[in-house]
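Right after this note come the structures.
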Structure P
């Protein structure tokens, strides 16, 4: 429900309403509305409908359904934004536009020959999916090592210690989807 709260706060602020203004309009406490905006409380369906009406939007928009018509959801291959180099020979590219409602982050990873995430495994909150488009790589989860070649994929929880490296003589290209989004 955190996305609902983010969207409510964003629309409320765009319309120049304070927490108290909107809460008074809805007949609820400013404290409860604040908890909803911070993702600490969930409004009932009828309260959510009242909030959407008060903000001149729909429940669908509040829960992050769909995109605005003026947003272009297409990213052309030549328009991909290079995010950063996360280690020697590892480059990341955004495969989507920036969107506060995103639930996942699809990235294009390019790993040059010999590139590695490092000698130590790491872990974090979330989940990951990898699809190798070109080359061969190794992904280690705990003490198990998996070799992935073109067309192979893997899915894992990010709280499992993991590491990866290019094991071939050519650059690896992989679609890497991470939740929650980080960029």
Structure Q
């Protein structure tokens, strides 16, 4: 079984700007490529799990989202970083329009997207990592049984205890990742 690094998109891969749907608005967060490269070196498979309520709210279409995602994946690939799959949830239980107004087991804080990846890729979730910028991301990881749930919170100091991982930057997360997994061990 392989270990995974699950990444939220908005606020972890790119700067949170409320419903980013266009390439010209997409700004990669400093350190994301180094983090992903290091994770690959350490044997992690990379996945993106993202709520996309902008589709549900009618701010952009699924086609807009898919075009941006293809561009994003190409940017990673141009740096020799393979993202295995991007999982997204276009639904919202209260703010969705039409067919998108529904509750979904895939919408974080529910663990659906992570569990889909586990089944499709035979992943070892206790040895896996999730990085998110919202408590709902962390709740999804915990509900799925992900062993390391890391909150990226630029306004707080880094804390690296096993049950409460919080970092102010992706650079800090990359350093923690190297310390914790460099020798195949789990030293968190």
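Since every read-out is calculated from the coordinates, none of them should be taken as a lab result. As the structure is a computational prediction, the values presented were derived from the model and not from experiment. Cβ atoms are built from the backbone, for glycine too; each structure is taken alone.
Points to keep in mind about this one:
- Comparing distance in nm of label points 7 Å out along Cα→Cβ at positions 31 and 135 across structures P, Q, the highest figure is found for P.
- Here relative contact order in percent (Cα under 8 Å, 6 or more apart) was derived from just one of the structures P, Q, and that gives 19; the source is P.
- At a computed 0.30 (FRET efficiency 1/(1 + (r/R0)^6) of positions 63 and 159 (r between Cβ atoms, R0 = 35 Å, to 0.05)), which of P, Q: Q
- Answer label among P, Q for the case where Rg and Dmax of the Cα atoms in Å, for residues 23-94 alone, calculated from the coordinates, equals 19.3, 56: P
- Given -10000 for helix-only ellipticity at 222 nm (-39500 (n - 2.57) for each DSSP H run of 4 or more, over all residues; to 500), calculated: source structure among P, Q: Q
- Answer label among P, Q for the case where P(r) over Cα pairs in 10 Å bins from 0, in percent, calculated from the coordinates, equals 9, 30, 23, 19, 14, 5, 0: P
- Top of P, Q by distance in nm of label points 7 Å out along Cα→Cβ at positions 79 and 119, largest first: P
- Computing mean count of other Cβ atoms within 10 Å over residues 47-54 across structures P, Q gives 23.0 for structure Q.
- At a computed 16.5 (mean count of other Cβ atoms within 10 Å over residues 111-118), which of P, Q: P
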